[in-house]
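K.L.:
Take a look at these structures.
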Structure 1
Amino acid sequence: MQKKQLAIVLNSTAIFLLAYLFAFLLFQSFTVISALLFDFKLNINYTRINFLMKPSEWSFDSVKTIYSSGPIISFIVSIAMIAIAIRFREYTGLLKLFFLWAFVHSFNLMLGPAFAGALLSEGFGHVLIWLYLPDTGKLLVTLISAFLLAVTGFAISGLFILGANTYYNQLKPENTPRFIIYQVIIPFVVGTLIIALLRHPLSYYDAALLLTPLIMLLPVLLNSSGRPMLFFDEKPKEANINIQLLVISAVVLLIYRVGLHFPLRF
C-alpha cells in the first residue's frame with residue numbers, strides 16, 4: 001500500500017471511529033433519558049445499557065418510548081449531518097468526511113434497530129413484539145429497512161467520491177472504485193473490528209447493528225463504477241497521515257473504554 005493510500009485509509013478510519021462514538025453515545029444518552037422518565041433503574045457500561053427491571057414492570061408506553069427514542073434522535077441527527085455534508089461537499093479538508101460518516105452511523109442507528117430487532121427480537125424488536133406484529137410483518141420491516149439503507153447508499157456515493165478532492169487533483173474513472181475501497185470499505189472493516197474489540201463481549205443484536213452499515217456501503221462501492229472523470233483544483237495535493245487526528249481518535253476511544261469500565265448506575 002502506497003503512502004497516499006495508507007493516509008486515506010488511516011485518516012478515514014480515525015474519522016469513522018470518532019463519528020461512531022458521536023452517534024452511538026447520542027443514541028445511548030437519549031435511551032437513558034427516556035428510561036429515567038419512567039423512573040427505571042439501569043446501569044450503562046462500555047458495551048450496553050442494562051435495565052434493572054422486572055418483566056412485569058414494563059408497559060407498552062415505556063417499551064415504545066425507551067426503544068424508539070434512540071432511533072428518533074438518530075433520524076434528526078442524520079438529517080443535520082447530511083445537510084452539512086452536502087453544504088461542504090466541495091470543501092477539501094477532512095472535516096466534511098466526519099459529517100458524512102456521522103450520517104452513515106446515525107442513519108444506521110435509525111434503521112438498523114428495526115432491521116436487527118425484527119430478526120432477533122431484541123432492542124427495537126421489543127416494540128414490534130408489543131405491537132403483536134406477526135412474522136410476516138417483521139419480515140416486511142426487515143426488507144423495508146434493508147431497502148432504505150441500500151437506496152441511501154446509492155444516493156450518498158457521490159459525496160464519498162467527492163472526498164477525493166482532499167488527496168487528488170483529478171480522479172480517473174478506473175481509479176474511482178479503488179478510492180472508495182480505501183476511503184470507505186477498508187475503514188469500515190478496520191473500524192468495525194476495533195469497535196467490536198472495544199465493546200466485547202457483544203450480543204448478537206449489537207453485532208448486527210455494527211454490520212448493518214454494510215448494506216449502505218456496498219452500494220457506494222457498486223455505484224462508483226462508470227463515473228466520469230473528475231477534475232478538482234490545480235493546487236498541488238499532499239496526502240499526509242493526520243497524526244493529530246489518529247491521536248485524538250485513540251485518546252477518545254481510551255477514555256470511553258476506561259471511563260465506562262465500571263458501570264454507571266442510575
Structure 2
Amino acid sequence: MSAGKNSGKGECLCDYRIYRLSGAEWVTYMFTGTAFCALTAYVFYRCVPAFLLLLPAGICYPFMKRKELLRRRQDELRLQFKEAILSLSSSLTAGYSVENAFSAVITELRELYGEDGMITREFSYIAHQLRMNRTAEALLCEFARRSGLEEAEHFAEIFAISKRSRGELVSVVSHVVHVLGDRIQVREEIRLMTAEKQFEQKFMNMMPYLIVLYVDISSPGFFSQMYETAAGRAVMTCCLGVYALSCVLSDRILKIEV
C-alpha cells in the first residue's frame with residue numbers, strides 16, 4: 001500500500017493515485033484469484049486443462065483488486081478532505097490568518113481521524129511547511145496533484161487565484177467549500193444507496209456456482225453430459241461467456257459518477 005508517512009516533519013509524501021500492495025496482500029489476493037479459477041474450472045468444465053487456461057486470470061486478480069482498493073482509499077480521502085476544508089473555512093471566517101487556520105484545523109482532524117489519518121498527515125505537513133515560509137497555494141496544489149481528487153484540484157486552483165488577486169479570500173473559500181462539500185455529500189449518498197445493490201450483485205454473481213454445486217450434490221451425475229461431450233462443453237463455454245458478460249455489465253451499471 002502506498003501510504004508514505006507524511007508527518008509535519010515532511011517525510012515521504014504519499015501519492016494517492018498509486019496503490020502498492022503489501023506482500024501479504026499479494027499472497028492473499030493471488031490465492032483468492034487462483035481458488036476462484038479452480039472453482040470456475042470445476043463448475044464449468046471439470047478438467048485440469050481448463051483450470052490451467054483460467055489460471056492467468058487468477059494470477060492477475062491482485063492487479064484488479066488494487067484498482068478497487070485505490071478507489072476505496074480515494075473515496076475515504078475525499079470525505080476526509082471535505083471535513084478538512086469545512087473546518088478550514090470556519091477558521092478563516094473566525095478571523096484566523098491562513099497559517100493559523102491550517103494549524104487550528106489539525107486539532108479537529110486529529111480528533112476525527114487520529115494522528116495517522118490521511119488528511120491529518122497532509123494538513124500537518126502543510127502547516128509545518130507554512131512555518132518554513134512556503135505558500136499555502138503551492139502546498140495545496142501539490143497535495144491536489146498527489147491526491148488525484150478533482151475536488152482538491154478545484155479548491156487549490158480557486159484558493160491560488162483568490163490569493164493572487166487579493167480578493168475576498170474568506171468569502172470565496174466559503175462559497176467554494178459549500179459547493180464542493182455538497183458535491184462530495186451527493187457522491188457519498190449515491191455510494192451508500194448503491195451499496196446494498198452492490199452486495200446483491202456479488203451474491204447474484206455466485207448463484208450459478210451455488211446452483212450447480214447444489215444440483216451436483218443432490219443429484220450426482222445430473223450434469224455428466226455437459227462435461228463429457230463436445231456439445232456439452234461448448235454449451236458450458238457459452239454459459240461462462242454470458243456469465244462473465246453479465247458480471248461486467250452489472251458492475252458498470254452500479255458505477256455512478258458524480
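K.L.:
Work out which structure the value 2.2 belongs to, where distance in nm of label points 7 Å out along Cα→Cβ at positions 90 and 114 was derived from one of 1, 2.
P.N.:
Computing distance in nm of label points 7 Å out along Cα→Cβ at positions 90 and 114 on every structure in 1, 2 gives 2.2 only for 2.
K.L.:
Right, next: Quick one: log10 I(q)/I(0) by the Debye sum over Cα atoms at q = 0.10 Å⁻¹ came out at -0.65 when computed from one of 1, 2, so which one is it?
P.N.:
On the way: 1: -0.53; 2: -0.65.
Derived from 2, not from the others.
K.L.:
If helix-only ellipticity at 222 nm (-39500 (n - 2.57) for each DSSP H run of 4 or more, over all residues; to 500) is calculated from each of 1, 2, which structure is the one that comes out at -27500? List each step's numbers first, then the result.
P.N.:
Numbers: 1: -22500; 2: -27500.
It must be structure 2, since only it matches.
K.L.:
Suppose FRET efficiency 1/(1 + (r/R0)^6) of positions 138 and 162 (r between Cβ atoms, R0 = 41 Å, to 0.05) works out to 1.00; of 1, 2, which structure was it derived from? Walk me through the numbers before you get to the answer.
P.N.:
Details: 1: 0.65; 2: 1.00.
The correct label is 2.
K.L.:
Additional query: For distance in nm of label points 7 Å out along Cα→Cβ at positions 74 and 242, which of 1, 2 scores largest? Kindly include the intermediate steps, with their values, before the conclusion.
P.N.:
Details: 1: 2.4; 2: 3.5.
Comparing 1, 2 by distance in nm of label points 7 Å out along Cα→Cβ at positions 74 and 242, the maximum is at 2.
K.L.:
Now, a different point. For relative contact order in percent (Cα under 8 Å, 6 or more apart), which of the structures 1, 2 scores highest? Don't jump to the answer; show the numbers that get you there.
P.N.:
Numbers: 1: 31; 2: 19.
If we compare relative contact order in percent (Cα under 8 Å, 6 or more apart) over 1, 2, the biggest value is for 1.
K.L.:
Can you tell which of 1, 2 yields 20.2 when mean count of other Cβ atoms within 10 Å over residues 98-105 is derived from it? Before the final figure, lay out the partial values.
P.N.:
Working: 1: 25.1; 2: 20.2.
Attributed to the structure labelled 2.
K.L.:
If distance in nm of label points 7 Å out along Cα→Cβ at positions 82 and 210 is computed to be 2.6, which of 1, 2 is the source?
P.N.:
Values: 1: 2.6; 2: 3.3.
Source structure: 1.
Coordinate-derived values only; no laboratory data. Quick caveat: nothing in here was measured; it's all calculated off a predicted structure. Cβ atoms are built from the backbone, for glycine too; each structure is taken alone.
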